[in-house]
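Bear in mind that the values in this text are calculations on the coordinates, not laboratory data. Just so it is clear, the model here is predicted, and its values are computed rather than measured. Cβ atoms are built from the backbone, for glycine too; each structure is taken alone.
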Structure I
Amino acid sequence: MNRIDVRFADLKSGNRKALVPFVTAGDPSREATVAIMHALVAAGADLLELGVPFSDPMADGPVIQRSSERALARGVDTNYIFETVREFRQMDSTTPVVLMGYLNPVEMRGLETYAGQASAVGVDGVLLVDLPPEEAAPMRAAFNGHGLKLISLAAPTTAPERLDRLARESQGYLYYVSFAGVTGASNKLDADAAMGKVAALRAQSQVPVLIGFGIRDAASAAKLAPAADGIVVGSALVEALAGATSPADAAARAAAFLAPIRAALS
């Protein structure tokens, strides 16, 4: 059974909301990523989204764009991503890890090769922001063949017929983007509208529905979480990590950022 399914089953049995932090691999340094991942788990993360740096991150706002640029300048690539997950798995065999990024790195390596290597190092799922559901079947089949989940995105602008399709076909969890725009633009968040749409989507979906974009702190997490199965926090965490002077400093910043959100959800 995939670790994502196991984790959400455990959360459901305990009547708990999922807390899913996003960090960019290789930022604030190549050496810090694994330490950050372990610190986030210790602070209450249920699942980790590891951002794959990309030169044209169309869905990301300035904070994550800059973190991707810094990581790419340090030479972060797919080999680094896979080695990072492999190292993380040496001490953590249970926390699900999802790679979040874009199609290009997958296609550059070759779908079957990418899926096989990702599975071998301990990746549990992949979320590709620029993969439309109408074109996802071959990707889903390849990932599923290696025990990986293909995670899907939905947004306020997603057409009803596409929402129906996502509700039927989504695997692992369905990531609902709380507003139309890029990551980090919390000023665009209409919490009440987002909560209503998430509640409706949960009634349709075959998998848990998480809400992300615009969640910056314990207060915003606590407000939105009741409508969803969990929350994703990214830009604010990436911003908090920027400028860390060592892996230990980065890990301490990660834990300090996440612990109050975990407390608010609990």
Structure II
Amino acid sequence: MLATDKFVFGHLPRSGGTFISDVIKKFFPTAHEIGHHLPRELLPREYTHLPMLGTIRNPWEFYVSLYFYVWPKYATSILASWMSDNGILDFRDSVRNLLNLGVNNERLDVLIDMLPDQVDYAYAKRNIPNTSKETMRKVRGTGIGYYTFRFNHIFGNTENVFFCRVESLRQDLVSFFDTIGAATNELRDYVLQSDKVNSSNHHHYSTYYTPELAELVLVRESDLIKRFGYAFETEVSQLSSEQSTLKSLSA
């Protein structure tokens, strides 16, 4: 989590946070990290009055991004080892484990045993998950998937949180800075024109899903999907939607 004198930023993994962090550090001199993926409930009192910035992305896309980021870079991390049975399972079975986080008690117990009793967010390693045993125990019986767990863990009460959607990240970010009176022409230009950072290498997310697995995402991440209006799209349908948007904007 980054704190400035104007706002705080809650960093939800694999949801555009690295780009936003870079922007904040470049344009806000008071920016400093107060805990890597620090949950909002642990936000120091001196920052609780400030507006909060967060991000969200399509859950189907999140799981593809997570898998192809964590597996090549952090194959021996707790998350990668647990979801893939130490590299034995492929994308579909690994994601199924992540989606059944709040359902499969046997596998949840395995993960809990792998986690630390406490997390020092000031010195937490730069990989996922920065989560304690006690926090993970609260997932038991909830029926939620990993992404909803991380969202709830980072943001908790989402009152007064401005969410940037990854699909419109740059425009949403500029809107947030406009809202708090911090947008300058230089900042706008940088946000809208700079390159992507920390992206994982993969095809369109829809190509990795079976119908059954896609449906499981819909069930386990239903609250986020309904709240933010997400849907499972193929590459063709997404391209058609983007072309329609461009036509309407140019009309």
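To test your reading of the models, identify which of I, II gives 21, 17, 12 for semi-axes √(5λ) of the Cα gyration tensor in Å, for residues 36-131 alone when calculated.
Derived from I, not from the others.
Consider the structures I, II: one of them gives 1.00 for FRET efficiency 1/(1 + (r/R0)^6) of positions 52 and 68 (r between Cβ atoms, R0 = 25 Å, to 0.05) as calculated from the coordinates. Say which. That value comes from structure I.
Consider the structures I, II: one of them gives 18.4, 58 for Rg and Dmax of the Cα atoms in Å as calculated from the coordinates. Say which. Of the options listed, only II reproduces it.
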